[in-house]
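Novice: Structures incoming, each one as structure tokens.
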Structure I
Amino acid sequence: MDMRVQRTRKSIVNAFIELRAKKPLEKITVRELSELAFINKATFYQHYRDIYDLSEQLESEAIENVLTSMPHPEWLISNPSVGFRELTEVIISQSGLFSILFSDSRRTNLINKLEQGLRNLIYEKYPAYKNDLAKNVMMTFLIQGSFNAFTRHSYEDREEVIEILGRINECLINSFEDGV
């Protein structure tokens, strides 16, 4: 990619992150972002359809970074305690960016995009899961439930919360493996 294009995109992203840290996505205008990024509006539109397109792309990149940083995503099924710990550590390492990108009206995008990405990784290792309704409901429960429980209780003893959620996930998966 051309260096000028890279610099322009970096400038746009940095300006967006700065603005997003201060205000809801719905309140950010292309005009103010362009001024902060020292570009004109036409330049912005050469790269993105609108502010929401920029936000979506950055959210997707952030989720992709989490997913590629997980050495063993399949452990969420085969070794849930360790897999959940691995996932949690990766998410915590990105928490600053996540708290900016996925704040306010975008909060549900984080868990929904994360769930879809994790599903795709799990389907690669366990293709039979893709068409198994019970396994899919279980994965939604594990991912969405664990995420919400973690965010609600992470201000407490974070290590203990991670361990508890890992044990709960392990019990749930084992009960499905046993046919319960």
Structure II
Amino acid sequence: MRALLASIESEYCRYRLLAESALAQLTDPQLAHCRPGGPNSVAALCWHVAGNLRSRFTDFLTTDGEKTWRDRESEFAQRSATREELLAHWNRGWSVLFAALGSLSDGDLGRQVQIRGQPLAVQEALHRSLAHTAYHVGQIVFLARSLVGDRWQFLSIPPGASEVYNLAPTLEKAPRPIDRT
């Protein structure tokens, strides 16, 4: 049985699609753009999300989610990665996540894992990770929209289109995960 896990997986897919739809609207220089004294660049946020997913979900049930090989601080560094390098790193993180999720059953949800030495039920760790990912995807979308300006293509219901959308809602479920490794 995978009812709850399928729901969590679907939400991860929705947030991945949101981020990737925002990334597609950016030019290569915009990916690395960081305002002086401002927030992280879109590239740094993507690098961090991917690093977090790789760390948390590599050997998910058997090792601490904060791996010794992870250098979290460097994930936020300004980088000059190409779009291809950025997307390859991004996709590696998501591939590790989806492989780990695919190996779980709802019966695993009560098992215990550790993150930074702190015990969490699998379901707690999944919800925590999903919330963390959604938080950063929100930042990615916000930054992308501010960089794109008037050329922004809305990723959800555009302003003034709620009534039309409600007649045929299409954004409520994400597509199944796509392995882009």
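Derivation of every value follows stated rules applied to the coordinates shown; laboratory data play no part. The model shown is predicted, which means the values in this text are computed figures rather than measured ones. Cβ atoms are built from the backbone, for glycine too; each structure is taken alone.
Novice: From I, II, which structure was percent of Cα pairs over 30 Å apart = 23 calculated on?
Specialist: II
Novice: Given that mean count of other Cβ atoms within 10 Å over residues 45-52, derived from a single structure, equals 14.1, which label among I, II identifies that structure?
Specialist: The correct label is I.
Novice: Starting from the value 22, 15, 10: which structure in I, II was semi-axes √(5λ) of the Cα gyration tensor in Å, for residues 61-140 alone calculated from?
Specialist: Numbers: I: 22, 15, 10; II: 26, 15, 13.
Of the structures listed, the value fits I.
Novice: Also, quick follow-up: From which structure (I, II) was distance in nm of label points 7 Å out along Cα→Cβ at positions 69 and 93 calculated, if the value obtained is 1.7?
Specialist: II
Novice: Given a value of -18000 for helix-only ellipticity at 222 nm (-39500 (n - 2.57) for each DSSP H run of 4 or more, over all residues; to 500), calculated from one of I, II, which structure does it belong to?
Specialist: Going label by label, the one that fits is II.
Novice: Name the one structure among I, II that relative contact order in percent (Cα under 8 Å, 6 or more apart) of 36 was derived from.
Specialist: It was calculated from structure II.
Novice: Also: Starting from the value 17.1: which structure in I, II was mean count of other Cβ atoms within 10 Å over residues 5-12 calculated from?
Specialist: That value comes from structure II.
Novice: Quick check on the output: 4.7 is distance in nm of label points 7 Å out along Cα→Cβ at positions 109 and 149, derived from one of I, II. Which one produced it? The partial results should precede the final answer.
Specialist: Working: I: 2.8; II: 4.7.
Going through each structure in turn, the value belongs to II.
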